[in-house]
Structure formats: structure tokens, C-alpha cells
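Each value in this text was obtained by applying a stated rule to the coordinates, not by laboratory testing. These figures come from a predicted structure and were not determined experimentally. Cβ atoms are built from the backbone, for glycine too; each structure is taken alone.
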Structure 1
Amino acid sequence: MSNARKLADNLPTEGSLSGRNLLTNGAMQIWQRGTSFSTNSAYNADRWNVDNNSGGGGQSTDAPDGFTYSLKIDPSSGNAALRQAIELPAAGEGGVFRSGQKFTLSFYVKSANAGEAINIFAASATSVGATTTAQVSAQTIGTTTTSWVRHIFTFTSNNVGGSDTCYNIVPFVVSPSGATYWTGLMLEEGSQASPFEHEPVGVTLSKCQRYFQHHQGNYYTIFLNGSIDTTSAYLSGPLTQVMRAKPSFSTANCYLYARPTGTLTYSSTENRCSTDFATIGFHSISGSISNSAGMRFESNNSNGYVRYDAEL
């Protein structure tokens, strides 16, 4: 058989030739939160929430041909589950996820031990961990091996619930006795699995930043600018991408600085962010300051950062 014939046989018969993957970061390229994890119900690789990684997991370079990274999950006990919440157009509006529509999920997985059950579960809900409207009851689609194998599962969707805002896809290995590794996750319309759709890493990063943004700093990297009014200040800065919703704000290893007098203290912050612009209020400021003095929020060492989170 010619290479052209092989390629034609693997092209999708339904939907478009590009933009087929409804999942984001299926190749585990983006890791804004770090590369090592040991907590439960937490995002590891961008857009992928892991139920339990208490045995220690995260980014791995053990990957099948054509991939650079996989997500290692070692739950110590319980299931090795990863989940992604696909954003719906609006509450109760399924978009492509309509009753009777077929979808095909494919992924690569390997395990430290062979013969462990691989299951699939899906539900639409209002958050990544919720199960409001059942779509696919947990069912076994195969068993693990100690080498990389691609698994394929086709299912038929139901309508989403009236308040549902996301469609959750949850593959998992049942109670593995060691680590499992995952990559190449793809969900596409139709009943045929096509080859994994790779995309430039910058494109994947932009998609991920709709839900989470990590702004890394070095010494004196300026994240926000503004000025003080009495004992409060509102400092602002642009977001890298427009976010899904008003994000929460967190920071580490940063300080508030007034030009030219120096470092200040504050007792509380106020989140006034919009989806495309960050504004944070700092209140009960004390230190050597004068009214209307220019202020900035900046990194105080080589690992300062601010984060904006609008995940489902």
C-alpha cells in the first residue's frame, strides 16, 4: 500500500482536517504551574486536573514516538485519573455536544504494571470535578501494558444539563500498583480516530492562558504599576490573553515598592481584575510614602511570580 493511500485512510471522514482536537494540551507541552506534583485534585500539566498524585508525579520525558512529554500519575492508592473540563458556549448550551452526536477519544498510556483496567467516564457539569449530567458511565476499554499503546473509545453524547458550563472527560486506570503515564489525548467529532493533531507550542500556550496565566519574574521584574492615594493603591497591568472569566490572583516572592522611598507593607489586597486587564488594590499601606507617589509590584528574588486563574 502506498504512503498516500495510508494517509488517506487515516484522514477523518467527519469534521474538519484541522482544529479537530476538542481537548487542549493533549501532548502535555505546557506546564505553567511547575513540573513536579504530589497533591490531590490539582492541575498538573495545563488544563489537566489530577485526582491523586500523592506518590509523586508530573512531567516525564518517557513518551511514545512523536511526543516529547507525558504526564506521570502515581496515586499510591486509588485510581490514576486525569480530567479536563471543555468549556461550553454558555450555561446549558452544549454546542457540539448534542444528543446523538458521536465522539472518539484516543490517547496513549503505559503503566509500571500490566493488566490494570483502563476506564473512561464523562459528564457535563459546572466544574472540572463535578458530575451533574452523566454522559458516559464508567466503563473499561482495555488494560495497561508496560509499553506505550494507543487506546480508542467512541461514545454517543447526551444533551447537557440546563446549568452545565463544561463537558468533563475523565480517563483513568483503576487502582494501579505503580506509576502510569499519559499523553496524546485527543477528542474529536465522529466515530473514527485520526492521527494525533500536533500544533505549535505557542498556539497551545495561548489556549491554556485563557484559563491560567503564570507571570514569572527575576530580581525586580515589575508586574503591576500605579500610584498611592492616602493608604491604598490600585496597581494594574495587561493580561497575556483574554481570560474565560474574572481570574483569581495569587503571588509569591514579591513586594510593593514606592518610588523612590522603598519597600512598603500592606494588610490586604482587593481583586479588581477584568478578563483582559489585571487590577489589584493594596490596602492599609504603611512605610515611607507620600500621596500620589508612583508604586509598583515586583519580584524580590529570582523566583517571584504572579498568577491569574480562571479555570473551570
Structure 2
Amino acid sequence: MSLFTTLTILTVSTIVILVIIAHKQAHRLTHSSQLSRHKHYSSLTSIGATAQQQHPHFIPCALSLVTQDGVKLAAHYTPSHNGAAIILSHGYKMSSHEMLPIAELFAQHGYGILIQDQRAHGMSHGEQISFGRDEWYDLDAAVNFVEQQLNIDSIGLFGNSMGGALSLCYAARDPRIKAIVAQSPYASIGHSIKKGVKQFTKLPPVPFAPLVHLMAQRKLKIDSSTLAPLNAMAKIHPRPVLLMMGGQDRYVEPQGIFSLQHAAGDSAKLWYEHELDHVEFYEKHPAEFERQIMAFYAQHLLGITKSS
């Protein structure tokens, strides 16, 4: 066997192995077993019980929402005492439990609250995570409930990580949303794929990031650029957006936040803290979080400014 033939066989074999690994990881990143997930979350203290024990100012009512495409979502809500409501969205492979401390804060200020497990997350149904291709139906179901069942038309969104990215993309298509806060959102999947692959698969970004990205897009039958918050920002304008990013974020490329701010124009405000990691604002700076976020929503959902 010639050296050329040997090298060719080794090269082809290596490529095949890399593709197989990337394909398996793409499946893992876009799939969430409903049976295993429900078994896990059923073993945890329920949202209602957790709220009662740890967040006494947020006592939610359980709710089941059904999306336009027929997916059943687990959700919880509290009524509004100030005429406005905020819908909270959790991050990738998290659940509504993540949002309880922030939900309690908002409830203390009189806002109606709706938190839900996105499809393929928590106790909701579904097994495919599509990064916005289908998840907009979830937010749409939440907004419809708040508007039609709670009779509230002053609606804001708050999202962590992927939930922040989904909130930005959803707001671009629904003018009912009056104000959006996105904590640690990615500018695009492609922009943060290196960090995502490193954190969620433990594989080296080179050569796997582009391969996993390609395989995930093929599996979901999407072009991820069409789901990028970066391409949604101009459609949100002139509605107000507050973007939050930590400079030490291990999951999302921090520099993307500046692209989002630029794309939004003068309707976006940026809160950037160089020393913070992923979605750490409330944990590390609770007083400043309350001051800034509540002032933002008060101004844009309630029409209250500091001078009012």
C-alpha cells in the first residue's frame, strides 16, 4: 500500500469519525427526552411549593397552556396589581424554577407574572429544541393568555440566556410586547457556537463547533441565521430593550451584546459588567438589579418616570 493511499484512508477515516461524533452531539443538543425529564422534575419540589417555602411574595396558580401547534406547556401565573404583566423565559435546558427569585421580585412590585417551561423543557411536552423555530408558539400562547384571560395589554418580556434570545425574536414579530429585558442573550447561534459546544459537549471547539452547528441545522432543517436575535433587533425598534451581559460569560460570546445594541439603535440600553459570568446580575448585584429593572419596566409598562 502506497503512502498516498495510507494517508487518504487515514484522512477519510478521521473525517468520518469527526462527522459521527458531531452528529451525535447535535442530536444531544437538540433533543430532550420527555420521559426522563418529567421523571426528574417530578422528583423535585413543585413550583408552587418552592414558591411558598422560599418566595412568599410569589404565590402562583398552576396553568396548562396549549400552543397553536398543539404542544402542552406547564406554566404558572399570578394576577397583576398594577395593570401590567411580565412573562419570564428560562434558559437552555433549564426550567421555570430558574426564574422564581426574579418572579418574586417582580410580583413584589405589583406585576402580574407568567412563567412557563418552554417546549422540551421542564414539565412541558415535546422533545425537540429548535432554538426559536417553534418556541415562538410558546411565547405566543403566554401572551395570548395574559391579554385575553387576564385582560392585560401592557406586557413585558424578561428572558435569561436562550430565553432572552427567544424574547427578542418574539418581540420582533408581536407589537403587543411593550418592553423587553434580555439577560445574557446570544447575538446568534453561530456567534456563540464555540462556547456552547465547549460547555455543553466538553468537546474542543476546533474542529467540532462548525461541524456540530452544521449537523444541528440539518437535523432541525433550519438556517440558524434566520433565528438570530441580531436580525430581529431592527424590527423591535422603537420599543425599548434593556440588554444585560457579563464580560466573563462562559456560555455566550460577550462581544455579541454590542452588536445587538448597535442593531437596535437608540431604543436599546446596555448594562454591561465586565466581571460577571452568565446570568449573574441578580445574584451578584441584587439591589442594582432591582433599581434598574424596576425603573425600566415602570417607565415603559406603567408610564412612571423618576420625575413622575
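Could you tell me which structure in 1, 2 was used to calculate helix-only ellipticity at 222 nm (-39500 (n - 2.57) for each DSSP H run of 4 or more, over all residues; to 500) as -1500? Going through each structure in turn, the value belongs to 1. Highest-scoring entry among 1, 2, by FRET efficiency 1/(1 + (r/R0)^6) of positions 147 and 227 (r between Cβ atoms, R0 = 30 Å, to 0.05), is 2.
Kindly point out which one of 1, 2 the value 3.8 was derived from, the read-out being distance in nm of label points 7 Å out along Cα→Cβ at positions 51 and 251. If you can, show how the numbers build up before the last one.
Numbers: 1: 3.8; 2: 2.2.
Going label by label, the one that fits is 1.
Taking FRET efficiency 1/(1 + (r/R0)^6) of positions 75 and 259 (r between Cβ atoms, R0 = 30 Å, to 0.05) from the coordinates of each of 1, 2, which one would give 0.40? Matching structure: 2. Work out the source of 1.00 here, i.e. which of 1, 2 gives that when FRET efficiency 1/(1 + (r/R0)^6) of positions 43 and 243 (r between Cβ atoms, R0 = 30 Å, to 0.05) is computed. Going through each structure in turn, the value belongs to 1. Taking P(r) over Cα pairs in 20 Å bins from 0, in percent from the coordinates of each of 1, 2, which one would give 29, 50, 19, 2? Source structure for this number: 1.
Highest-scoring entry among 1, 2, by distance in nm of label points 7 Å out along Cα→Cβ at positions 35 and 139, is 1. One of 1, 2 was used to compute distance in nm of label points 7 Å out along Cα→Cβ at positions 99 and 283, and the result was 1.9. Which label is that? Considering all the candidates, the number was obtained from 2.
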